[in-house]
Structure formats: C-alpha cells, structure tokens
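Rule-based calculations on the coordinates, nothing more; no lab input. This is a predicted model, so every value here is computed, not measured. Cβ atoms are built from the backbone, for glycine too; each structure is taken alone.
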Structure P
Amino acid sequence: MTIDATVCHIIKGHRLLLKKATRGISAGKWNGPGGKIEPGETVAQSVVREVKEETSLSVADPLYHGKLEFYMNGGRSLDFLVHVFSAKRFSGRPRSSEEGIVKWFDIQKIPYSKMWDDDRYWLPLLLNGINFDARFTYDRKNHYVVDYDIRSRAGL
C-alpha cells in the first residue's frame with residue numbers, strides 16, 4: 001500500500017531549515033519537515049499542517065516542485081509518493097518538536113551524508129527553483145539509491 005506524504009524545504013536567504021527525525025523510517029536523518037497526508041486532507045493542507053507541527057512555523061504560499069516516487073527494500077512496488085514543496089515566506093520562529101530537532105544549515109553546507117541518499121539528486125534542483133518528478137529505488141537495506149529517474153516539469 002502506497003503512503004502519500006509531503007515534504008517542505010524552508011529557505012531563508014542562503015539557509016535551509018532541516019529537521020533531524022527522532023522516529024519513523026527517517027529516524028536519525030536530516031530532512032525537510034513533512035509527513036503523511038491525513039484522510040480528507042489536500043496536499044496543500046497537509047504541507048502547511050506538517051510544517052506547523054514539526055517547526056512551529058506558519059508557511060505562506062508554499063511552492064509545489066513535483067513528486068517523488070520511492071520503491072524501498074529493493075522492491076518493485078511503490079511504497080511512498082511524496083509531494084515536494086519549498087517555502088520562502090513564513091512567520092514565527094522555528095522550534096524543535098517531538099518529531100525532531102530543527103536547525104538552519106548554510107545551503108553550501110547541507111549535510112547530505114546524514115540525509116536520505118536520494119536528497120543529493122533532487123534537492124539541488126529544488127534550491128535552484130526547478131520543478132521535477134522523480135523515481136528512486138533503494139537497495140534492500142534502504143541505505144543507497146540503486147536506480148533513479150528525474151524528469152523536468154516544464155511549464156510549471
């Protein structure tokens with residue numbers, strides 16, 4: 001069964017806000033705030049709610065970049081469909097939550113080695129304002145991307 005989710009990268013000048021997850025499949029990894037879309041919730045509602053829950057920030061006009069398909073455990077079936085956003089407009093001060101600690105990183109010093117392996121392929125596109133759809137297949141232990149495809153979403 002595919003899990004539908006969102007992720008949002010908060011950008012302030014030359015800095016990126018990341019969260020080090022304390023639980024779930026991402027435990028111990030730095031990532032943008034996000035999570036599962038709740039029943040009856042739109043993708044846009046989900047991203048705003050998740051950012052608020054995980055960082056205390058209220059985002060305005062998050063920009064949709066595209067979707068990521070994840071095939072985990074070396075598998076052939078779609079495990080996660082993640083809608084990717086970024087936001088430069090927000091209010092409040094970032095605060096850590098039970099979901100994880102939050103920290104600003106200089107865009108030139110993003111901790112890719114402590115993130116999901118796929119982030120190094122698509123996060124630079126997002127940071128350059130490029131819209132895309134991508135598919136990633138992970139090895140059986142979910143450590144490394146073993147196959148991927150990234151397509152530009154022209155006209156978005």
Structure Q
Amino acid sequence: MRIIATGGTFDKHYDPISGQLVFTDSVIPAALARARITGAVSFEPLLALDSLDMDDKHRQQICAACVSASEDRIVIVHGTDTAQQTAEVLGHAALKKTIVITGAMVPYEIANSDALFNLGFALAAARLLPAGVYVAMNAEIFTWNEVQKNRVAGVFERSR
C-alpha cells in the first residue's frame with residue numbers, strides 16, 4: 001500500500017503568528033502511528049497544495065506518481081475542493097490499480113477533525129476494492145465518475 005500526500009485541508013497546520021492555515025511537515029506519518037496501522041505502508045509526500053491551487057500539471061504529476069508506484073493499492077490524500085477533478089484524470093488513465101482519494105473538511109490537528117477516520121476508511125477501502133478509482137469520504141465510497149462535493153452541506157454525494 002502506498003499513501004501519496006498532495007496537501008489539502010487534511011495536512012494543514014494552524015500558524016498562530018499569521019493566524020493562517022499553512023503547510024509544513026505532513027501529519028500523515030503521525031496519523032498512521034496514532035491509528036496503529038500495522039500493514040506495510042509506504043508514504044510519498046508529493047505535493048503540499050490547497051487543491052484550489054492545483055492545475056492540470058499537478059494532476060499529471062499525481063497520475064505519474066501512481067503509474068510509477070510499485071504498489072497496486074494507493075491512497076491519495078487530497079484537498080476536497082478538487083478531488084473529483086483529480087479522480088477524473090486518474091479514472092481516464094485506466095490504471096490497473098486500486099486508487100482511493102480521501103481528504104478532510106477539518107485539518108487533522110484541529111479538534112473534531114474527520115481526517116483520521118477518513119484516512120483509516122480510505123486505507124480499508126483500498127485494501128478491499130477491485131482495481132479502479134474511488135473517492136472515500138465520511139464512510140461513503142464513490143466511483144470516480146459518480147461523485148461531487150456538495151459545498152452547501154459539506155459532504156460528498158453521488159453526482160446526478
């Protein structure tokens with residue numbers, strides 16, 4: 001299993017000096033330790049971007065990381081605002097791997113974050129699902145071409 005970090009709210013830290021959410025070192029190694037993940041997992045900190053700052057070049061970089069990964073089961077930690085666009089790029093690439101994209105609405109380091117649950121859920125989904133591209137958020141799994149973020153409710157849902 002490989003985890004690829006691309007940034008997003010999941011991996012943001014609160015900077016008390018600026019009052020902003022910023023990227024520093026990834027929280028994912030600490031989250032894996034906290035969740036007591038015992039299976040072999042390799043971690044690749046690929047990007048540290050808010051997904052609203054991602055462009056097609058970044059999505060191709062994510063796709064290339066999936067292609068070059070020796071593992072056939074991959075979890076991508078991604079910002080929720082454009083996760084479906086990255087899922088679409090990966091879906092069209094038709095890799096013969098199981099790729100699960102997840103993220104968080106609240107940063108891992110903030111109280112009441114959904115990050116740890118979503119990461120564990122995505123890891124389990126990646127272990128169990130057949131090859132394909134999925135988005136796993138808040139105990140729901142969506143195929144890459146049937147998902148959208150409901151910005152009003154702050155949840156992912158099946159696209160119509």
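For mean count of other Cβ atoms within 10 Å over residues 99-106, which of the structures P, Q scores highest?
Going through P, Q one by one, mean count of other Cβ atoms within 10 Å over residues 99-106 is largest in Q.
Starting from the value 0.5: which structure in P, Q was distance in nm of label points 7 Å out along Cα→Cβ at positions 35 and 123 calculated from? Before the final figure, lay out each step's value.
Details: P: 2.1; Q: 0.5.
Derived from Q, not from the others.
Of the structures P, Q, report the one carrying the highest value of distance in nm of label points 7 Å out along Cα→Cβ at positions 83 and 147.
The maximum falls on structure P.
Quick one: helix-only ellipticity at 222 nm (-39500 (n - 2.57) for each DSSP H run of 4 or more, over all residues; to 500) came out at -4500 when computed from one of P, Q, so which one is it?
P
Matching task: 0.95 is the computed value of FRET efficiency 1/(1 + (r/R0)^6) of positions 75 and 107 (r between Cβ atoms, R0 = 30 Å, to 0.05). Pick the structure from P, Q. Please report the intermediate quantities before stating the final value.
Details: P: 0.40; Q: 0.95.
Source structure for this number: Q.
Identify the structure, out of P, Q, from whose coordinates relative contact order in percent (Cα under 8 Å, 6 or more apart) was calculated to give 24.
This value belongs to structure Q.
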